[in-house]
1. When FRET efficiency 1/(1 + (r/R0)^6) of positions 62 and 222 (r between Cβ atoms, R0 = 25 Å, to 0.05) is calculated, the result is 0.00; to which of the structures P, Q does this value belong?
2. Given structures P, Q, which gives the highest value for distance in nm of label points 7 Å out along Cα→Cβ at positions 46 and 78?
3. Out of P, Q, choose the structure whose coordinates give mean count of other Cβ atoms within 10 Å over residues 102-109 equal to 16.0 when calculated.
4. Looking just at mean projected area of the Cα convex hull in nm², which of the labels P, Q belongs to the structure with the highest value?
5. Which one of P, Q has helix-only ellipticity at 222 nm (-39500 (n - 2.57) for each DSSP H run of 4 or more, over all residues; to 500), as calculated from the coordinates, equal to -11000?
6. Assuming 1.8 is distance in nm of label points 7 Å out along Cα→Cβ at positions 94 and 110 as calculated from a single structure, say which of P, Q it is.
7. For which of P, Q does distance in nm of label points 7 Å out along Cα→Cβ at positions 54 and 198, calculated from the coordinates, equal 5.3?
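None of the figures in this text is laboratory data; all of them are computed from the coordinates on show. Just so it is clear, the model here is predicted, and its values are computed rather than measured. Cβ atoms are built from the backbone, for glycine too; each structure is taken alone.
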Structure P
Amino acid sequence: MTYVNIPYRLGERSAAPLCRFNTIWKVEANHTYHSKQSKGFHCPGLFLTYEGEGRFTQVQSGESYRLTPGTYFLVQEKTPCTYTCQEDDWKFYYVDFSSLDMVHSLRLPICEVIETGELEEAVLRCEQLIDNLIVQPTGCAYTANILLQELLLLFARERPTPEPFRRRSEIDKALYAMHRNIGAPLDLGELVRNSGMSRTTFFTHFRAMTGLSPNAYMLQLKLESAKASLDTTSLSVKEIAAALHFYDEFHFSKLFKSRYGMSPSAYRRR
């Protein structure tokens with residue numbers, strides 16, 4: 001018998017604010033281009049410059065920003081501003097959307113010119129947005145929102161991650177291995193060797209990312225799998241314990257009750 005995989009779900013803390021697409025402009029400007037928003041934009045937006053140069057100025061503070069090729073610039077709504085073409089050449093996309101909640105959640109800076117190494121991919125998303133709106137296939141509105149969110153994610157994923165939120169690829173590989181081998185005994189030595197870290201460093205980073213030791217994390221996976229087996233199969237408690245490599249069914253039952261507040265048999269009867 002193979003084990004039953006655990007259900008994967010977003011936790012309560014993973015609820016993510018999303019933004020809704022409104023409009024996209026593709027602008028190829030010359031020296032005559034000068035726009036003034038005396039009351040600011042009605043909603044937040046994003047400038048993505050792919051050629052030439054523009055200048056964005058906040059009217060009240062007088063602060064000015066050079067928008068150069070390979071940069072993006074997020075703006076708030078209701079901020080009086082002007083933006084103009086510089087040196088007779090400015091090519092850019094401007095995308096506006098419902099709110100900055102997703103931008104804040106992704107820790108993207110506002111009113112700061114940011115260089116991106118993903119210009120080609122960002123331009124592709126903008127062109128896909130435009131193509132989608134020209135043809136307007138079934139699900140056009142859903143596609144527009146998805147492409148906008150992909151654009152913001154593209155920028156967020158290339159940003160340096162603050163230390164408390166930083167992931168370690170070595171630990172990610174260990175997590176993949178553990179999740180894909182729930183039914184096997186935990187070979188902690190192999191996980192440590194494959195990480196290239198010392199045992200102490202591996203344990204430190206693993207606990208920092210998961211809040212648990214590797215043994216406790218693997219036990220949690222096995223108990224989740226056991227619970228899914230009790231929910232969806234007619235396997236006996238003994239068979240489930242054996243499939244997940246618990247010492248015996250009594251040991252398994254004790255651990256299960258400690259975690260879920262009832263024995264496996266009582267859980268199934270419920």
Structure Q
Amino acid sequence: MADDASPSGTSPTDVVDTSVPHSARIWNYWLGGKDNYAVDREAGDQFRQAFPDITENARAFRAFLRRGIGYLAGEAGMRQFLDIGTGLPTAGNTHELAQGLAPESRIVYVDNDPLVLAHARALLISSREGATAYLHADLRETEAILTAAADTLDFARPVALILSGILGHISDYDEARGIVARLLAALPPGSHLLVCDGTSTNESLNAAQQQHNDRGVVQYQLRTPADIGGFFDGLVLVEPGVVSCPLWRPESTPFGDPRGVDAYGGIGRKP
């Protein structure tokens with residue numbers, strides 16, 4: 001890692017609270033990882049019992065991110081990435097994908113979980129040509145994030161803003177849109193936004209998410225595809241637009257065409 005910072009003032013070395021489920025650890029469990037605790041597995045199992053397809057949704061998020069970063073670092077020529085809501089490191093992290101195509105790429109990860117930071121320090125190692133940094137901060141702290149990220153990123157040059165599975169944690173839609181707008185306002189023309197989030201298109205998922213939220217653990221707001229599309233207002237959408245994640249520039253497989261899941265994503269360019 002090139003840098004660790006805590007714009008929020010919360011020490012990154014805070015003791016990890018293993019008595020409360022955390023989103024990053026629950027998703028790690030759904031993806032088959034080992035960086036989780038009993039409380040996370042219990043919450044994940046309760047959700048999966050109500051909505052068995054959540055594992056497929058989680059994998060679709062991850063695969064969309066991989067294809068999206070491939071597009072951004074490849075065809076779009078992005079060399080700077082601000083990834084907010086990083087989650088626990090797993091296969092195909094943003095810096096690995098971007099620097100695999102362009103070793104000089106510079107990446108700033110942002111998350112608010114001390115466990116994520118501990119793993120980031122150990123695993124998110126930059127290429128020699130590029131740079132990778134980690135900020136311990138909350139998505140709402142836009143000004144602090146941008147100030148600290150400027151130590152690694154040059155905001156006079158285009159930046160790819162990555163918001164994968166994070167905006168649903170902002171329950172108020174207008175607040176979530178305001179956060180995106182403030183972040184984009186600091187980025188120059190030619191910058192890109194990648195967003196993917198869960199959708200309210202399935203009653204079984206809606207019920208499972210409501211039960212999960214009612215337990216007082218990690219809150220998440222499912223939104224309509226149109227609401228997710230609203231995060232791209234003012235941007236030029238990259239084809240095929242905002243669609244179910246597996247349908248965004250799908251890769252051919254011997255197993256037939258991909259099917260949609262209850263998660264939508266897209267990429268937009270700032271003109």
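1. Working: P: 0.00; Q: 0.85.
Considering all the candidates, the number was obtained from P.
2. On the way: P: 2.3; Q: 3.5.
Structure Q gives the largest value of distance in nm of label points 7 Å out along Cα→Cβ at positions 46 and 78 among P, Q.
3. Working: P: 16.0; Q: 22.8.
Label of the source structure: P.
4. Working: P: 20.1; Q: 13.3.
Across P, Q, mean projected area of the Cα convex hull in nm² peaks for P.
5. Value -11000 for helix-only ellipticity at 222 nm (-39500 (n - 2.57) for each DSSP H run of 4 or more, over all residues; to 500) corresponds to Q out of P, Q.
6. This figure was derived from P.
7. Details: P: 5.3; Q: 0.6.
Structure of origin is P.
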